[in-house]
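Take a look at the structures listed below.
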Structure I
Amino acid sequence: MMLNQPIQHVFVQLSETLKQLSNEEYTRKSDVLMNATIGQHVRHIIELFQCLENGYHTGVVNYEKRKRDYAIETNKSLAVELLKDTYRHIEKPNKEIMLEADDYCDTVQTVLIPSNYYREIAYNLEHTIHHMALIRVGVNEVSSITLPEEFGVAYSTVKYRQQCAQ
């Protein structure tokens, strides 16, 4: 699959960052993240990929019904292992999937949106980068570690910056 390398790249960046943080930094509430923690953002990333993994087999993905596992947001070693495990399981053939979501106007009704596995992988990659941008803000508040320049920056922005530099 063409997205393996970009996903591996962001997962490695995220894992290496987590390894540099102390447990206290990983779980510290951040003022700039509205009292969220870096761990909560990492949990959110992992759980969306887990929802896609589970939904691949049933043909229906519902990101709203994720587990919200407290252990992921408080145990950075577990988070690093789950990132590795998630990456090992993303290589699958493309197939049609239904995205299930609550209708935002009527919370009783559920809507089904046609999608496919590769489209959802692309969504999860972009979603991961978005949350890494938030994690960058949190890291800058709670830690003094240095992050890679492109940590949390969209690929299109990285390419644009490279073009401008030439």
Structure II
Amino acid sequence: MDNEKIRDQVREEFVEYLTLHKHRKTAERYAILDHIYSTKGHFNMDSLYNSMMEEASFRVSRSTLYNTMELLIDCGLVVKHQFGANASQYERAYGNENHDHIICIDCGVVRESRSPLLSSTQLKKITKFTVSYYSMYIYGVCSKCSHARRMKLNRMRKK
């Protein structure tokens, strides 16, 4: 599905959600949704706010951004991640390939793996449930931190 179709679909779902829950339909809310679905990858609230402020076409307040984000999470258009002690990260729910998150418990770096560990056959075995999107968290130590640990251990042994 191309990006324009995805943006039309999510806007339609957002309008439906706002209507059902009797929330106001504002240009700011639609601008935030459109901005999120114009970019790929993870983002935090600060990076989203800053990137929206850089666009001279539309500016939103932080409170509008936070309130709208809660609505987008509630209606399933944005996924919120909490990778360990790091600040919350978000990503769009539609238009992403299923992927796994590989998180280093030492430095906090988050990488995505596009080679899912769960196959579509395994996902189909989940009964009475239709999978629309999934994300898996894998915690461990990255090679850079692992190397630093070994070097520190070697220095300590030499003392």
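One of I, II was used to calculate relative contact order in percent (Cα under 8 Å, 6 or more apart), giving 18; which? Structure of origin is II. Have a look at I, II and say which one yields -14000 for helix-only ellipticity at 222 nm (-39500 (n - 2.57) for each DSSP H run of 4 or more, over all residues; to 500), as calculated. This value belongs to structure II.
Name the one structure among I, II that distance in nm of label points 7 Å out along Cα→Cβ at positions 36 and 92 of 2.5 was derived from. Answer by label: I. One of I, II was used to calculate P(r) over Cα pairs in 10 Å bins from 0, in percent, giving 10, 36, 34, 18, 2, 0; which? Label of the source structure: I.
Looking across I, II, the calculation of FRET efficiency 1/(1 + (r/R0)^6) of positions 4 and 124 (r between Cβ atoms, R0 = 25 Å, to 0.05) that yields 1.00 traces back to I. Taking distance in nm of label points 7 Å out along Cα→Cβ at positions 52 and 140 for each of I, II, which is largest? Result for distance in nm of label points 7 Å out along Cα→Cβ at positions 52 and 140 over I, II: largest is II. In this comparison of I, II, the computed figure 14.6 for mean count of other Cβ atoms within 10 Å over residues 44-51 is attributed to II.
A short reminder: the numbers here are calculations on the coordinates, not readings from a lab. What you see is a predicted model, and the numbers here were worked out from it, not measured in a lab. Cβ atoms are built from the backbone, for glycine too; each structure is taken alone.
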